[in-house]
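Following this line, the structures themselves.
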Structure I
Amino acid sequence: MLNYTKHALMRIKNRGFSRAEVDTIFDFGEEQFHNGKEILSITKRSLKKMRKYWSGNPNIANQLFERLRGTYIILKDGLVITIGHQTKHHKLNRKY
């Protein structure tokens with residue numbers, strides 16, 4: 001079970017996401033790191049995982065992918081900080 005900050009709960013509500021969708025991002029999202037935080041986002045690679053999981057009904061995977069494509073969650077120490085739609089490129093994996 002994920003733990004959420006007050007900010008994350010507000011953003012989930014304001015941006016129209018359900019907790020089930022957040023769980024889907026957590027389960028299938030691609031993991032990246034930036035400034036000590038984990039970023040999980042839905043990418044084409046995520047779609048492959050989703051299709052494999054829902055192999056009996058690929059339409060579910062396709063519909064979820066279309067809904068969540070470009071969506072990310074930011075976690076720190078297992079705590080969901082925020083959720084949003086990616087509107088620009090994230091600078092990731094910096095070494096400082």
Structure II
Amino acid sequence: MAAKAREIRNYANAGCEVTLTAHAREEMKADGVSLVDVMHVLRSGVVRRPPDRDVRSPASGNGASRARVTGVTCCVVVVIEVHPIRLRVVTVWEDKRR
């Protein structure tokens with residue numbers, strides 16, 4: 001799991017394309033989560049569960065995987081697409097456990 005978090009951090013820090021689904025944008029707005037918050041999670045968050053193969057994505061045949069990344073203020077579910085490499089944020093929520 002640490003390796004997956006490192007992979008996500010490396011892609012985010014290297015300037016990899018990051019896209020947000022409409023659902024992710026709606027959840028960000030509803031929870032008051034900014035793009036800065038999301039990028040902070042991608043660049044420094046923790047993956048606490050093993051990632052799954054993303055069967056919902058058209059890119060799943062190309063090795064896409066889905067991971068939940070937890071940060072200080074919010075959590076993000078991100079799909080890592082490998083051809084081309086990009087991070088697609090599918091949902092976001094405020095972490096109210098703080």
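Here, each number is a calculation from the coordinates, and none is a lab measurement. Because the structure is a prediction, the values reported are computed rather than measured. Cβ atoms are built from the backbone, for glycine too; each structure is taken alone.
If volume of the Cα convex hull per residue in Å³ is computed to be 102, which of I, II is the source? Provide the component values of the computation, followed by the final result.
On the way: I: 102; II: 88.
Comparing all candidates, it corresponds to I.
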*At a computed -10000 (helix-only ellipticity at 222 nm (-39500 (n - 2.57) for each DSSP H run of 4 or more, over all residues; to 500)), which of I, II*: II
_Structure responsible for 3.2, with distance in nm of label points 7 Å out along Cα→Cβ at positions 22 and 70 calculated and labels I, II on offer_ = II
